[in-house]
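A short reminder: the numbers here are calculations on the coordinates, not readings from a lab. Quantities reported herein were computed from a predicted structural model and do not represent experimental measurements. Cβ atoms are built from the backbone, for glycine too; each structure is taken alone.
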Structure 1
Amino acid sequence: MEEKKKYYITTAIAYTSGKPHIGNTYEIVLADSIARFKRQQGYDVFFQTGTDEHGQKIEMKAQDAGISPQEFVDNVSGEIKRIWDLMGTSYDKFIRTTDKYHEKQVQKIFKKLYDKGDIYKGFYEGMYCTPCESFFTPSQLVDGKCPDCGRPCQPAKEEAYFLKLGKYTNKLIEHIEAHPEFIQPESRKNEMMNNFIKAGLQDLCVSRTSFKWGIPVDFDDKHVVYVWLDALTNYITGLGYDADGNSDEKFNKYWPADLHLIGKDILRFHTIYWPIMLMALDLPLPKQIFGHPWLLQGDGKMSKSKGNVIYADDLVEMFGVDAVRYFVLHEMPFENDGIITWELMVERMNSELANTLGNLVNRTIAMTNKYFGGVVNNTDAVTDFDEDLMKVVTSTRELVEKNMDKLRVADAMTEIFTLFKRCNKYIDETMPWALAKDESKQDELAHVLYNLVESITIGANLLTPYMPETAERILAQLNAQARDYDDLNKFGLRENGVKVTDTPEILFARLDLEEVLAKAEEIQKKQLGPQYPQVEAKPEITIDDFDKIQIQVGEIMACEPVKKSKKLLVSQVMVGGEMRQIVSGIAAYYKPEEMVGKKVAVITNLKPCKLCGVESQGMILAAGDDAGNLSVMTVDRDIINGSEIC
């Protein structure tokens, strides 16, 4: 048997600073679709992802949370893995940089490069961005801020070890120029070459002494390994690389990586620092590094402070896993940033998924059951529309493959949905409901329905890498099998006499936009937390001013509406043996019977006044917020009425 071709694909390992939003989740779904497609083609695929768990930022967040760094990253890594699993991703390895085998190899790699002379000790002085874990020279800052994230940088000076980059710069340039596919898209390659590599590389800081949450440099325990050397080496340690030369067979089999899939913001680390580390270790470079664009909320980056962060699990609860997979894969441009909004999700759900795909499958099965008891049979009959349908269906696999070879996943999915749209057009052209009325057209009707079932079967197989659950459900309803990739350009492989399911299930239900937006608003409120009222400040007072107000505990003995008003209640309030009548504008918030028995705070030296003709002899204190909530101020213990509040 011919040995399968190997394919090793990785994502960037997710930083454990917090829960990943849908923009972070996009990368794992994108990688999963590529891995599944390669498996479908017959490749021996190894798909690795994981979490990046060291660094100053983690140490600070753990301190703020009042827990150890290890406990902090255990919690966040678990949450990341939960979301990756929720999205149905088929990774083969989930690595954590706190895994002991990884930490041991990082120490070995550091020592090996030090012994070789490629790492040396010195001092670093420059500007440091804590969120990005990156050093910059003043000239690299943009308006005095981090060029990557735009946040302020702090001056930093400390003893550090450095990796010699200049030693390998020419070799890196030669490799990139000799392998034009190495950095993709093309625009990213030009950016790296012109703005960084050819401009001259400064040696890279690879250790820190100002914090402790990192892998110790085992021959100099003042230092911990800087996060980028630690994180980047996961791509080889996860395969069982051993710096002493005793690497696992898995490493020998799968390295070099066929594809590092990463966000465009960390391209510099993967296309400059990582290749140079590999050169220093005398290891082959990965075949391709693809810097994908960002998925943005509306017209900007997601921010918890704005309350516009969209999380995968919220989307899944609203739309389902495969609908979310469809959106992030199909709506993301190849080079430019994509946009996700609740409105766009609903529009695509209703038009593409519920209508184009779901309705196609549903009515094909329904017509097959109605006209032939669910049995699918081909006949010798033909229609004028068969040739074009079959041409579209049998050519789709090649079009998908061409796009996937270029990592144009969205375009590959468009070709599959073009197939489904052609099926819908075929129904409109052949009008099965009209054929069913003519006894002489029964063979033609059977032929049309066979062609539809066969076309949808091929389309569902092609859809498997992108929407695996949906593809499986479609094939199950058609009583069809998953087919070999080599057969997905062949038409007519379904055997006659096989029945479809008796009752087609709805694949995607149409959604009401207003209902979805209402749920999204609730999600946003939870993200923002309590919104504090904007209270206009009054002039400052002294304790003497406050002493002029007499506040006492009053017990409400009776309460009823004010007859001439919808807003007012009138309460009979006992204050230290004296009954007072107090009118309050609280009818919208309390029923009269709810007030009886409450012990409330009452201003008792307020000049009496009349409201809607009813005298009020004081004021019951209440609190209200900007959301329209109101609560009368009560005492939380059994204090005798008349007691002074001070």
Structure 2
Amino acid sequence: MVKEDKLNLLDSFAAPSYDEWLKAVEDTLKGADFNKVMRTKTYEGITLQPIYRKEDIADLNFTKSLPGSAPYVRGNNPDRFLDEAWLIAQSYNEPDLKKLNAMLLRDLQLGLSAVNLSLKHTDTKTGVSLKSIEDLRTALDGVDLKAAPLFMQMDIKDTYLLNLLEEYCEETNTELRTLEAGVGFDPTSEFARIGGLDMPLEEFWQIVLDKIKWAVEKAPLCRVLSLDGSVYEAAGASSMQELGFVLSTAIGLIQGAQYSGFTIDQLAPLFQVKLSLGSNFFMEIAKIRAFRLMWAEMIKAFGGSEASQKVWIHGITASFNKSIYDNYVNVLRTSTEGFAGVIGGVDSMEIGYFDELVTEPNEFSSRLARNQQIILKEEAHFAKVMDAAGGCYYVEHLTNELANKAWSLMQDLESAGGMVRCLRAGTIHDMLSAVASAKIDAVHKRKNVFVGVNMFANPSEDEEQHSNASAGEEKRTYEVSLDRGALPKLRAVEKLETLRTAINSSKKNKKVYMLNIGSIAEFKPRADFVAGFLQVGGFEVISSNGFTTAEEAILAARKTNAAAYCICATDDNYPHLVADICAKLKDKPMILAGYPLDMVEKYREQGINLFVHLKADVFETLIALANLMEVLA
């Protein structure tokens, strides 16, 4: 029998050194600055490197830990994960309790593994309202809360639900002390979300202490302190800010409860944390892992046992990056976000409905969102490997950097008096505003691409389905108010979508005629770019096959009923074209494709109103064009 030789690449090819790799990269850059081209700065203030090596994580002690051991970066319970994976906890806001119950019973047979009820709050249009034990019976009839844990994010006025839950458990012979549930509240994020409290702070805090006492004595596995980081994400927070804010919130609650006599080992199991899952894939993986690391360190500093250093993390897909236009792209966004949540190691997760910005959830959107998780679990087999990113140099290094940044932010907040005081002082508003503005600016300058909105907009999309869901909230008077008001609920593309909706609804002429001059090879790249740029705002672009002279283009333009014109040629040809065309078509707004820097001022003097080019701010340019064309009222 002939013995086969096994291929050993390590013997055949010597491993290149970092210096050799660096030289090869620099050679391909052809003189471009390595630091500018190959390094990326994030909104967290972290500079991402193009490559990470074993040496980059050599000093990180947490990389040596195993799943199920402190500091729990790699997850709380490997046995439970391999048996059950994460809980699939889609959100349900159906106000009709009988319909709600039917939906839950159906979906629990179709892959749902938790009952996640979205309660009606003062700042929501709809939601579940449970006012009595009869309401709870109707909603949960036939649901086994041991097999499908209950989740509800309460406001402080909803905490009576804990007493209803106790009564319900007595009726159904369910042992409350052993019941795991995520029925909790976050007084700080509620304050931030609605901008005020309906009672004095002392009374508010007494309710918090009463419910902590209830949980410690009667339901130690019920996570009544449900810290909600998604409130800050909705206002534009970076991952670092979300983690820092949530950790500072936890410290304030622990310190206050300890002052009232509770121990850290009593308090720690009562917490769960609701973290958003955004579109920066590796950052979101690192965020979940970093929070576990920070939480373990914080509980340890309070004197908590190793078992108390665990924390339940509930992942929810982000809202800041979703769109009402081309909203099926939201499925792609939430798929990536859910993927990151699973790899990061969430304990439970809800994926948002792709069309929730324009309509109430229906059976189709609910099934689609639920199946995204089922596919990740059953078909991609992500439930078979715990902490799949563990050992990846990039992820481990990023986890450490993010944890350090967020920890430093938490220390700054604590030095300033804590999370509540920083909210009241407007410090949190300012921090969030700076990051949100940078994110929105990146969208407007198309540094961050949102398919269907700021790039590749669908000009034939049905407009009737769109209604901007961010209707103004009713003004209220509170006992205690934030001077700066509630944190805003923002979306990165909202200004663009609002502009496009306004332009689409206008009865004015929105046509822009392209004066393409030269060969197809000369004008087509720019013509395609301008068409896509203008379609972002809902303008109707009329293209042309191309002209050889300015006279031909002018003659054709006069025969159209366009409300504006765009000259599209090469920079070399513009000196021979711009002045003549602008002089003879000066009755309508004139756009130039490109931005020939040394000629911009001259072309403005000759009659060019706007320039459409790669570095243009799409929002500012489109709103300027709309005003020139008198499209906006």
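The value 6.1 for distance in nm of label points 7 Å out along Cα→Cβ at positions 225 and 593 was derived from one model only; which of 1, 2 is it? Computed on structure 2.
To test your reading of the models, identify which of 1, 2 gives 49, 32, 24 for semi-axes √(5λ) of the Cα gyration tensor in Å when calculated. Label of the originating structure: 2. Assign the value 22.9, 70, calculated as Rg and Dmax of the Cα atoms in Å, for residues 385-544 alone, to the correct structure from 1, 2. Computing Rg and Dmax of the Cα atoms in Å, for residues 385-544 alone on every structure in 1, 2 gives 22.9, 70 only for 2. Here FRET efficiency 1/(1 + (r/R0)^6) of positions 241 and 457 (r between Cβ atoms, R0 = 41 Å, to 0.05) was calculated and came to 0.85; which of the structures 1, 2 was it taken from? The value was obtained from structure 2.
With semi-axes √(5λ) of the Cα gyration tensor in Å, for residues 89-352 alone derived from the coordinates and found to be 34, 23, 20, which of 1, 2 does the value describe? It was calculated from structure 1. So helix-only ellipticity at 222 nm (-39500 (n - 2.57) for each DSSP H run of 4 or more, over all residues; to 500), computed for just one structure, reads -13500; which one of 1, 2 is that? So the calculation was done on 2. When mean count of other Cβ atoms within 10 Å over residues 33-40 is calculated for each of 1, 2, the greatest value falls to 1.
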